[in-house]
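Please find the structures below.
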Structure 1
Amino acid sequence: MDEDPVSLCFEVFNEIGIIEQLSRTLLEARLPEGLIAPHFGVISHLSRRGDGRTPMEIARAFQVPKTSMTHTIKGLEAHGLVEVRPNPDDGRSKLVWLTARGQSFRDETIRAMVPDLNRLSEVYAAEKLIGILPALRELRAVLDADRDPPVSKNASGRMRAV
């Protein structure tokens with residue numbers, strides 16, 4: 001294979017970025033007024049990974065600043081899709097819980113996307129999607145494991161990112 005590995009990696013990332021943009025636009029066309037893809041992402045994350053997480057944990061999962069995630073969570077709370085409750089283990093922090101309405105919102109949004117997903121499945125064979133899933137999952141796992149910078153101690157013994 002004569003392909004330059006760096007160029008090949010860039011091409012893969014570029015295609016994934018374009019696919020993300022197109023799929024986000026498709027998703028947002030199905031969301032109720034006032035909600036955007038990051039809102040759906042948080043709801044989906046809580047549904048998939050389990051709720052009762054701190055805003056900081058959710059922010060780390062999405063790799064966004066805590067202030068941005070707090071803003072997103074407040075929007076979800078205003079729509080009745082999540083509840084923010086005191087953390088019983090740490091009085092200084094809060095936990096985010098998915099409401100029944102939040103779970104229904106996720107399910108309804110996925111149902112609203114069925115015609116789009118059916119159209120995609122008509123032009124893109126299921127066998128092909130099944131075939132690329134392992135590579136995509138492996139790439140995600142490598143990138144996920146690599147997202148936190150290595151940590152070392154500085155001269156004073158404090159931990160710092162390198």
Structure 2
Amino acid sequence: MAHHDLDELDEKILRAIVENARTPFLEIARECNVSGAAIHQRVQKLTNLGVIKGSEFLVDAEKLGYETCAFVGLFLTSPSTFDHVVQELEKIPEVVECYYTTGQYDLLIKVFAKNNKDLLRIIHNELQPLGLARTETLISFKDAFRKKFPINFISPYPGE
């Protein structure tokens with residue numbers, strides 16, 4: 001994965017939009033003492049480099065009736081099924097995240113379900129037919145915290 005040479009202005013822009021993606025470019029420009037066009041060009045550059053991968057709103061799943069959040073570790077029957085399983089997981093609306101992992105699980109997914117009974121339905125009707133060896137489910141009682149990605153271009157390690 002390539003590391004891009006980004007400067008102090010890029011850092012200021014990233015900090016501003018990570019804090020609030022809805023901040024107008026003109027407001028960021030005023031804070032950075034540059035033109036709105038300069039901010040627009042920099043954001044476009046950061047997007048083209050893949051540093052910025054879009055923006056999104058956070059939705060409270062519980063307020064939409066999804067009371068159960070679970071992390072499910074998947075054990076595949078064969079490494080050759082990775083691509084197929086991932087493609088099928090993408091089709092399941094309740095599966096909102098999927099990670100390749102080291103350790104005991106082949107894949108780790110995050111699932112939102114209406115309740116525990118609905119989670120059981122998802123596991124039996126959606127996950128098991130994928131030909132998994134087994135699953136391990138961890139139910140989250142509630143979010144402890146969620147942090148914004150740290151934007152700090154100064155290395156915490158001397159000499160780097």
Among the shown structures 1, 2, from which was the value 1.03 of Rg/Rh (Cα atoms, Kirkwood Rh) calculated? 1
Value 0.50, calculated as FRET efficiency 1/(1 + (r/R0)^6) of positions 67 and 123 (r between Cβ atoms, R0 = 41 Å, to 0.05) from one of 1, 2, is from structure 1
Consider the structures 1, 2: one of them gives 11.6 for mean count of other Cβ atoms within 10 Å over residues 59-66 as calculated from the coordinates. Say which. 2
To test your reading of the models, identify which of 1, 2 gives 18.1 for mean count of other Cβ atoms within 10 Å over residues 75-82 when calculated. 1
helix-only ellipticity at 222 nm (-39500 (n - 2.57) for each DSSP H run of 4 or more, over all residues; to 500) gets -8500 when computed on, of labels 1, 2, structure 2
When relative contact order in percent (Cα under 8 Å, 6 or more apart) is compared over structures 1, 2, which one is greatest? 2
Per distance in nm of label points 7 Å out along Cα→Cβ at positions 35 and 99, the highest-valued of structures 1, 2: 2
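Rule-based calculations on the coordinates, nothing more; no lab input. Only a predicted model underlies this, so the values are computations on that prediction, with no experimental measurement involved. Cβ atoms are built from the backbone, for glycine too; each structure is taken alone.
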